[in-house]
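Several structures are given next for inspection.
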Structure 1
Amino acid sequence: MNGQAERPEQESDDQSATEEVSAAESEEIEARDETDEVVSELEEAQAKAGENWDRYLRTAAELENVRKRATRDVENAHRFALERFSRELLAVRDSLEMGLAAADNASVESLLEGSEATLKILGVTMQQFGIEEHDPVGEPFDPEFHEAISMQPSDDVEPGSVATVVQKGYSLNGRLLRPAMVIVAAE
């Protein structure tokens, strides 16, 4: 009976040993699964980080290109800002040169007409580019737009108003280029 009694115990020992091995194997399998899962997540994160780094490099390069292009555009704008205005002024210069060339054989009336035509061309060109002339005769004196060079009594305008314009004033798109030099009527 001893031999028979030992067998069930041995079977139960073998069974518990098998259960322990099975539990250890299942823990090892779970650990491998977790490790595989962590490795997979790490690989995904590294791939995403690589994509983001590539995006960053492309964006940085694009930003640098935009910065260079903007700098070049600003330089060109400064360099060629007056190109259109200069082209229009050439017509005024041509008119003046033709008047001087014709001065030898021309009468006073024809020279006067030529000068008036040239002045008209210049006035049109200035208007095209937003340059406005200010001739403030009779207007109240305004130190923001007028520069008083003297005062004199006048019967024609009220005291404190512009009696005579020595030099006209000009503005560019509402911004003062040059104040008008004026003589103000005294009280």
Structure 2
Amino acid sequence: MEPTVGQATRTSTRGASELSTPTPRWRGVHHLAMVTPDMDVTVRFYVGVLGMPLVATLRAGPMRHYFFELGPGNTIAFFEVPGAETFAKPAGAPTSRAIQFDHVAFGVADEAALVELQRRLVEAGCEVTPVVDHDIIRSIYFHDPNGIALEASWWTIDEATLDFAPDDLQRFADPAPVPAVAELTEGGLQTTPNTHLR
């Protein structure tokens, strides 16, 4: 029996090339859905400090749901859940807490834009790291008022070259990549996972 909406098997032997539906044509991040216990403070940070326009406000049942624009059609959105637990954790650092999300990285155009944002954060009284050089990207790290770890980055390489190129050791620098990378190199994934609605 084939899986249907709301039903799936635990394992799959079907390769990605065997799927009959077309590959999605993604258009960026529509929205990242986050949680805040205080929408007013969130609006003041994302609009007032980061300069992201507030582009939509709605109610999802009893919760406020606000959207801030990152780029054309790309937003970060917040559900207001009064009393929601928040905690701060540096981006990319391990923690003993159960988490599903680590941080959001916002894109900027170049080094000048990154440094300008860094100055703006300092001017607004926000703690921010020095510029961190990751070779193919350069970044700064900071937190929003909800403790969400944020990063701003720009590609130091030509963005037009962002494709699957495992022979490019600058972009594919993991010395021991997972088996799926070898399968992609050899022409396609042998299996894909099934998932379940919880």
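Please treat every number below as a calculation from the coordinates, not as lab data. Because the structure is predicted, anything quoted here is derived from the model rather than measured. Cβ atoms are built from the backbone, for glycine too; each structure is taken alone.
Taking 1.21 as the value of Cα Rg over 2.2 N^0.38 Å derived from one of the structures shown (1, 2), identify that structure. Could the numbers behind the result be given before it?
On the way: 1: 2.94; 2: 1.21.
Here the read-out was taken from 2.
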For 14 (relative contact order in percent (Cα under 8 Å, 6 or more apart), calculated) the corresponding structure among 1, 2: 1
Distance in nm of label points 7 Å out along Cα→Cβ at positions 22 and 78 computed as 8.5: which structure among 1, 2? 1
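So if we calculate mean count of other Cβ atoms within 10 Å over residues 70-77 for every structure here (1, 2), which label has the highest result? All intermediate terms of the calculation are to be shown ahead of the outcome.
Details: 1: 9.9; 2: 15.9.
Top value of mean count of other Cβ atoms within 10 Å over residues 70-77 goes to structure 2.
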Quick check: -3500 is what I get for helix-only ellipticity at 222 nm (-39500 (n - 2.57) for each DSSP H run of 4 or more, over all residues; to 500), calculated from one of 1, 2. Which structure matches? 2
